[in-house]
Structure P
Amino acid sequence: MKYDVVVVGGGAGGLAVALALRSLRPDLRVLIVRRTRLQPIPCSVPYITETVGSVDGCLIPDAMVKSAGVDLVVDEVVEIDRARKLVKTAGGREFEYGKLVLATGAGPVKLNIPGIDLEGVVLVYKEYEQLAKAYEVLRNAKRVVIVGGGFVGLEFADDLAKGREIHVVEVLDEVLALAFDREFGEIARRRLEERGVKFHLKASVKEIRGKGRVEEVVLSTGEVVPAEAVLISVGVRPNSELAAKAGLALDESGHVVVDAYMRTSDPDIYAVGDVAQKRDYFTGKPARAYFSSIAIAEGRIAAMHIAGVTPGKGFEGALPAFSTVIGGLALAAAGLTEAAAKKLGLEVLPVKVEAVNRHPANLPGAAKITLKAVFAKGDLRLVGVQMAGPEAVGEAINYAAAAIQQHLTAYDIVKMNYATQPLLTASPLTYPLQLAALQAIAAASKQR
């Protein structure tokens, strides 16, 4: 069977390609081939046990695909015949393509330690079948060791904390250290400690012990932690075996090399999402960035290019942009942290401000917002923002990310027009990013 576009993978990136193509070019025949029977929402995975209560409760509905006029086949693509422009599946089917899009995602890193294959050890997969098994293990465990203090590890800890003994093991000296400056990681850790979560910083897992299933975890510090389940959340690696077998160019980390329009070394094959190479927004160097928002942006760029719509400059690099909720507190970051900027040799001016999300501050729902903005010395260009506070932080950080990508300076930010309302926002006098920009200008003027 022949299609104009065949998409391999039904996650965020693959779905974005298919839906965008049907919007841009309804005349094109589009097929998604995915190997998982049902497609989980990847960002909701940490909440399956308690908040959602099932794997079936956090699925991308197939109706979204079918209502858009996209064909869907559940099967695994095992070979790409580039000469004949067709893909072959494990089920013995063949599909011809005009353009092929690889959106095969990434899989969890498996630690090479004794006991890693014991029953009760859980890896964080994004596919339904493996996730269903993980759900059963975590639902029935009362003592859980989580290896990795990044976003996913802490979100699992937050979800599992009620009624369970939770230990988080992190090799660095603070949690969320790759995404936030130390003071924000400390805020997140203390929130979880208030919920009874125990942390083991500057430690790693030396061994997992048990007779057939997990019974205890031995740490590099010598401490032995009793456990019924161990959740490994220490990163992912790209699922690029199919691309490698087809002879497509890969980088040193195994990502498929792509240009700004997501084309691979074969001009008729594109790659998007976690399997595709990312370049850092600030340095242009290869970077690890595994986020659905980036996958969707890449998918839409690929779709526009395939549809003949020139998407401007194409993908200009992966800007670090994160948000999470820990212990009821939203934390978010965009761009460079102060520490990351200094590692790049960039001289920066950090400014921290606090505000209340209502005015006056005694209104219902009032809560403190803490914002740290990082400006480049000299032109005061905004290069990074970190925030902690109520739910609105999750949207405010996107406003900050847009400001960074538009290369706005403190001078630009203080004169921006913006909306405020007593029941919705901070006072216009204390609107956090504008206030930080004003303080940066004041500090810079004093240093002259």
Structure Q
Amino acid sequence: MQLSVEKGIYLISLGCPKNQVDSEVLLGDLLQRGWGLVSSPEEADAVVINTCAFLEEAVKEAVETILEMAQRKSPHATLAVLGCLPQRYGKRLLEEMPEVDIWLGSGEFMRLPQLLEEGKKGIWAGEPTYLYDHRSPRVLFNNPHMAYVKIAEGCDHPCTFCLIPKLRGRYRSRWPSSVEEEVRRLGEMEVREVVLVAQDTTSYGRDLGIKEGLEGLLRRLIEVEGVRWIRFLYTYPHPKNFPPSLLELVAGEEKIVPYLDLPIQHVSDRVLRRMGRRTSGREIRGLIETLKEKWPQIHLRGTVMVGFPGEEEEEFKELLSFIEEAEFTHLGAFRYSPEEGTRSYPWKAPSVEVASERYQRVMELQQRISYKRNRGLLGRRVQVLVERKEGRRWVGRTPFQAPEIDGVTYLSGKGMRGGEIVEAEVVEAGPYDLEARVIPS
């Protein structure tokens, strides 16, 4: 028997994959309670926006989205704003944005279904402690063949530029059995790639007293049937986080994609100390050398920040030299954003013009590196997870292309379908995307 849908929900999820997981879990609960998705805010009985507020640009996007939805929704509809924006600004928002009916912080979003049923309004943004588990209903967004799995929430690192500990709370891991059960269910749903996410996946399990937590979790997950690829993002680039036994596992297990995300931020010791990073340039260089030696097929993705307070031209040139040496397959860069509430907020930073010029130099250098690396793939055979069709062409990703942040692979050939992994020959390559011809099986 099907429930008749009496209430319509319109949901917008902003920000990172971790936010997306929260939105998917919330939507699963709402659908179980008789709500149904609608295609526009004008149709909705409730418009819900899950926000990011990590950086000034994210705050601006969230505010613009709220104001737009307030204009477009029907007068009787409830407008609810969740996540990091209310967690960051709290009760200030009640006066500044009276258009919003319900504000829920990053640890309170699962209150929403009950609040909607009771017709309550206000703000709830206490200390974040919530952590979903395998019992939480969940509806996947966008891609039915890939799913993010949040293995932990919060952060304990003391980075001077970062608000995450305040926005998401202390680091807290899910139990391995819970993660394994969720991944098992995803495999039964024909999800082919599972992407493990947390603020720091390499710290997984330490708060539970589990030694070698990430390694032990990976050993459990590679036994799950149906899932073909396992990827873990957001590692902390310190050698102690990559013991020999972990490297031996990832290098020898075909289910674990040869890809690693390293948010190094910088390589100058002086800048790293001011950032509050618990690593040094020497340790970062040594780690990358070890990774390439022990995991020869690895593709590295790095993240760096330019324009941080105290970064002089000398430190920036050191960073450029390092990027050239490391030859990341992918690299993201950010301009430093002074955020109120962080230790670095009052510190004097290079001008916006200087930071923008340094950002441009980093990205131009990385574009050349990525182009060179991708051109080296011409004629080689790669595996591709087929995901969707755009016009007459199928689009997929190789193991070294993470969803949403890296490039894609455009496929030519016949007989493909979404969710299968095919072998293909690379026939064209740009700095970001590849073109490949499927090899008939």
Structure R
Amino acid sequence: MQEYDIIVLGTGLKECVLSGLMSLSGKKVLHIDKNPYYGGESASISPLEELYRRFKVHGPPKSMGRGKEWNVDLVPKFFLATGELVKILLHTEVTRYMDFKVVEGSYVYKTGKLHKVPATEEDAQTSDLMGMFDKRRFRKLLNFVLNFEAQNPRTHQDVDPEKTTTRELFSRFDLGQDVIEFTGHAIALHSSESYLDQPCLDTINRIKLYCESLSRHNFSPYLYPLYGQGELPQGFARLSAEYGGAFLMNRTIDEIVMENGKVKAVKSEGKEFHCKQLICDPSYVPNRVRKIGRVVRAICLLNHPVKNTHDASSCQIILPQSQLNRKSDIYISVVSYSHSVASDGLYIATVSTTAETVTPEKEVQPGLELLEPILQKFVTVNHLLVPNEDGRKSQIFVSRSYDATDHFETECEDIKDLYHRLTGARLCFLKSRHQSHNSDDD
């Protein structure tokens, strides 16, 4: 019988981040995955032949280049340069296991056209999204946000960030509907309109995060790993192994053993591994999760950059819901040979949204039209699953499945929430991993 503090089932990014953090804090961790590869639902598929096999499509043709040059992410997500995932990467020093490259552009869709997202005073001045008066008002909002400090009331300009709604804040600056739309959806990255009637502090922080991330790089606020997103879970798995974590891949999970309502052990291929806590993705505990929606994704292979993106080799595009009479935004992430995920001159564009009808593939059509001509398309429709309970009673902590957004901010909130429920502490990035692990040296 083998004893562990924590067993982790699945090697998705969230599970691997938590595994790394737990190992780093001195916990004895065992990581088990039913698959022979890392990444779970958010894996990177390579070579390209494997992607065609996975979707039962004949090919690929020789024009796609060498298959091993491709790394196709099933759930591609960019991350903000000063966002939560970067803080975790720097805190754990997982950055030394991989390289990153800036995404070249960020665009928003309006009345059938793509426009560069204006998030600086210079961009606002030249943007064709706004008239002269709107530009002035938007610049005033940006100045307010960038000077805002939650702990310094003198920067609040009589706005109560805990009580003033975002709608009232925008009204205060006399923003037009078009400005509100791209500010809320393409800069603050809200996925629905409900934020307008919530306290404005969250939106202020989101706009500030976007602008600060953009200030690190001239093109866009987003980063993406070279060789694809699959590098991230592998990097955190290496961190866990470095601090004593054990890994068992391609293993069948026979049973999660409970005692008095709490997890006791995991049985796998005839062996029993005891633990005090269990972390897993929804696929391992179907009876402990519920469906709250569906996400449709269309992975498209292209031999050209997306039109009206200044021939960007990588970019993010957001189609706000109101432009399409929908309740949910449509997201497009574009990467290419420049991020070493495709053969030379070729691109991968993924269109995603929250399904609202019984024909989800039709719902991504407005995004697909922006990508034409498309060489090959692979469509998935997955359930959006969330845990039934917080795990404190059973000590089984289940992550949420990945949403339709093409950025990591909501997933990082899930990581922080899981960490808090697991440990009772807030995830803090004040120290480097060597300081936090070797506290005697402080």
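Every number here is computed from the coordinates shown, using simple stated rules; none is lab data. Source: prediction; values computed, not measured.
Which one of P, Q, R has semi-axes √(5λ) of the Cα gyration tensor in Å, for residues 120-263 alone, as calculated from the coordinates, equal to 42, 21, 15? Walk me through the numbers on the way to the answer.
Working: P: 30, 20, 15; Q: 25, 21, 13; R: 42, 21, 15.
Checking each candidate, the match is R.
Suppose relative contact order in percent (Cα under 8 Å, 6 or more apart) works out to 24; of P, Q, R, which structure was it derived from?
Working: P: 13; Q: 10; R: 24.
Corresponding structure: R.
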